[in-house]
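Chemist: What follows is a set of structures to go through.
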Structure P
Amino acid sequence: MNHLTKPSVVQLVPEALHADEQFLGFLATRVPKTELHLHIEGTLEPELAFQLAKKHDLHGLLSKYQYSVERIQESYQFEDLQSFLDLYYDFMQVLQDSEDFFRLTLTYLERARSQNICHVEIFFDGPFHVKRGIALSTVIDGIRAALEYGETHWRFTWRLIMCLQRELSPTDALQCVRELAPFRPWLHGIGLDGAEFPNPPDRFSAAFELARSMGLRCVAHAGEEGPPEYIRMALDSLQVERIDHGVQVTKDPTLLELLRATQIPLTVCPLSNLRLHVVDSLSEHPLRQLLDDGLCVTLNSDDPAYFGGYLNENFTVMIRENGLRCAHVAALLQNSFVASFLDTDECQRYLHEQSSAIAKSVQDWQNGSDRHVELSSTR
């Protein structure tokens with residue numbers, strides 16, 4: 001059964017354009033939106049990784065990739081989540097001082113701005129950096145400085161979310177949360193990432209309980225490679241407000257109905273799912289079906305430097321490969337704000353701006369202005 005309720009903005013789009021791939025790609029890339037599932041370390045492009053490795057004289061890492069940006073690019077091929085994480089953690093060693101984290105974050109914000117992203121909720125892997133000897137203040141100060149620059153100069157709004165890695169022990173995870181108190185003015189949430197097997201979410205219930213008592217919003221990766229039961233655990237044991245990924249919910253009709261009824265958002269990342277072999281093809285990705293079933297789904301890029309596309313690339317390739325139509329695209333655009341941690345007034349302001357931008361995009365398309373949209377998923 002098709003439960004998708006058409007967003008009211010669909011009426012701004014002529015019926016003749018509802019299935020026009022070129023127009024929908026044009027629309028999705030032009031309209032203001034948010035990104036809610038973005039690991040800042042996952043925006044480390046090979047060129048910047050190479051530059052920072054040279055800056056810090058990391059000859060072991062450079063020689064491993066033959067001092068070549070091209071060799072680094074070629075290494076961005078993965079068999080599964082763990083093979084990606086091995087490389088991901090390897091390249092994190094190039095991030096050593098606040099300037100590195102500032103540069104990494106500002107580079108992402110510049111690209112986000114070019115893609116009409118106006119609000120970001122950024123993940124960072126604080127405990128992993130601490131484990132390798134980088135002070136948490138170094139990480140947060142650099143990221144925060146870039147976010148504040150974006151806020152001042154480009155009118156970005158933002159939320160910052162620290163992820164606990166599933167490889168942590170429950171005791172270590174709890175201690176990591178305790179150490180967040182000095183950074184609370186700039187930190188908005190706590191998340192959970194890393195390899196799902198063999199690390200069920202309920203191992204971290206004490207850490208999330210403490211985070212909630214500190215006023216932090218709670219999210220967790222679940223149901224990417226792990227079973228639907230991990231989604232249920234994240235909801236019940238961690239009391240999360242959003243599920244990151246969550247695509248395995250399609251295997252549990254009862255859980256799917258729960259998410260439809262509660263409208264707990266899923267932050268879905270199709271190109272990531274393809275590159276990590278969670279799905280065999282984007283045509284088989286459950287995104288459209290989840291939207292048709294009435295779930296609150298958002299579109300995101302996860303670790304875009306590694307997975308071949310940022311947010312607009314995820315939109316355009318899913319329009320083409322997954323058969324998204326106007327109601328789907330409009331729902332994804334609106335959900336990006338509805339599912340965010342923005343205050344109600346901020347959310348309503350952005351939704352109003354988004355509606356105006358949709359109307360303007362229709363007008364520009366009909367006038368033949370700026371029609372050149374590249375429906376491509378890779379560089």
Structure Q
Amino acid sequence: MKIAIVHDWLVTYAGAEKVLEQLLKLYPEADIFTIVDFLPKRDRAFLTGHKIMTSFIQSLPFAKTKYRNYLPLMPLAIEQFDVSIYDLVISSSHAIAKGIITGPNQKHICMCYSPIRYAWDLQHQYLKESGLDKGLKGWFAKYFLYKMRIWDSRTSNGVDQFIAISEFIQRRILKVYRRESTVIYPPVDVDSFELCTQKEDFYLTASRMVPYKKIDLIVEAFGQMPDKKLIVIGDGPDMAKIKAKAGANVVLLGYQPFDILKEHMQKAKAFIFAAEEDFGITPVEAQACGTPIIAYGKGGARETVVENETGLFFEEQTIHCLCAALHRFEAKEWNHATIRQHSLHFSTQRFLDEVTSYINNSMK
């Protein structure tokens with residue numbers, strides 16, 4: 001059986017790439033198709049030995065740093081890939097990949113991280129954060145997203161079966177595409193994290209610094225609580241803005257290697273997660289260390305955190321709600337072994353077993 005895996009783009013080693021890595025362990029003979037491949041050398045080991053085909057966007061000016069600016073061309077780019085020789089096509093998609101064209105004798109299974117967020121229910125948030133909610137540029141952006149919704153809806157018909165990475169995304173797939181899906185939670189490498197019951201007096205958050213992650217909200221909340229220490233790990237476009245808001249009790253470490261991240265996850269009093277995520281791997285990793293979570297109570301966190309057992313929720317993305325959650329957190333006792341045990345429900349082996357069974361049954 002010839003297998004192709006179609007991935008949106010390879011530029012960072014984040015959640016979708018961790019799923020791709022496990023899919024390649026299941027299907028080491030698979031070829032990879034992707035819009036662009038600029039994944040840093042330090043993150044590429046899992047791609048060794050695989051044939052990788054990129055689109056014409058790879059060669060366009062400034063594509064390495066401005067690949068997102070070519071989003072209007074990506075539907076065309078993904079449709080230019082010829083995957084007609086493959087029996088099974090797996091699209092690993094949060095944007096474009098599921099638009100790959102397949103024939104009636106091919107099976108197309110979509111591992112869907114989300115329908116295109118910024119074209120559907122998060123459109124208004126995306127436009128506002130990008131400064132595209134008004135003016136001539138705003139009208140062009142709105143028209144493009146309108147056309148993208150038409151394309152995204154149409155290409156959902158080319159998918160034979162959808163896998164959703166959470167019940168939250170399952171509901172979004174049904175809402176947007178009117179398609180049923182099966183939930184298989186993403187793989188979390190919980191075996192690489194060890195339980196630590198000796199916590200130190202600091203809170204931790206770790207993320208790419210982009211607007212929807214709400215790192216600025218967390219930093220501003222700690223500005224209201226100068227007696228509490230926050231450590232922030234991660235880098236990204238919003239780094240300068242967040243640094244400007246950080247008080248003396250906030251330490252910005254920037255990008256850190258895995259060992260440093262793990263050490264901080266193990267020792268933190270709690271891990272703070274303020275984004276509305278499709279799933280959210282990092283909070284599960286923190287729980288694998290026995291570290292409780294303080295999370296925004298929407299999205300995938302509702303499925304990975306057990307309230308009052310492995311963490312607490314705050315109901316609004318506001319400084320007041322986050323501060324109140326921290327005060328509630330400090331009034332509770334936490335069983336770190338129980339928190340660690342819960343994380344094992346999201347292990348890599350569980351993912352591999354579920355995906356293998358699902359695809360084997362689909363190909364009968």
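Taken together, the values in this text are just the output of simple stated rules run on the coordinates, not laboratory data. From a predicted model like this one, the values you see are computed outputs, not experimental measurements. Cβ atoms are built from the backbone, for glycine too; each structure is taken alone.
Chemist: Figure out for me which of the structures P, Q the number 0.95 belongs to, where Cα Rg over 2.2 N^0.38 Å was derived from the coordinates. Intermediate values should be presented prior to the final figure.
Modeler: Details: P: 0.95; Q: 1.00.
Derived from the structure labelled P.
Chemist: Now for a separate question. Given a value of -14500 for helix-only ellipticity at 222 nm (-39500 (n - 2.57) for each DSSP H run of 4 or more, over all residues; to 500), point me to the structure among P, Q it was derived from. Kindly include the intermediate steps, with their values, before the conclusion.
Modeler: Details: P: -14500; Q: -10500.
Label of the originating structure: P.
Chemist: Could you figure out which one of P, Q the value 0.45 for FRET efficiency 1/(1 + (r/R0)^6) of positions 173 and 189 (r between Cβ atoms, R0 = 25 Å, to 0.05) was computed from? Mind showing how you got there, number by number?
Modeler: Working: P: 0.95; Q: 0.45.
Matching structure: Q.
Chemist: Can you rank P, Q by relative contact order in percent (Cα under 8 Å, 6 or more apart) and just name the one with the largest value? Provide the component values of the computation, followed by the final result.
Modeler: Details: P: 24; Q: 13.
Between P, Q, the highest calculated value is found for P.
Chemist: To test your reading of the models, identify which of P, Q gives 19.2 for mean count of other Cβ atoms within 10 Å over residues 45-52 when calculated.
Modeler: Working through the options, I get structure P.
Chemist: Continuing with this model, one more query. Here distance in nm of label points 7 Å out along Cα→Cβ at positions 245 and 341 was calculated and came to 2.1; which of the structures P, Q was it taken from? Working shown, then result.
Modeler: Numbers: P: 2.1; Q: 3.8.
Comparing all candidates, it corresponds to P.
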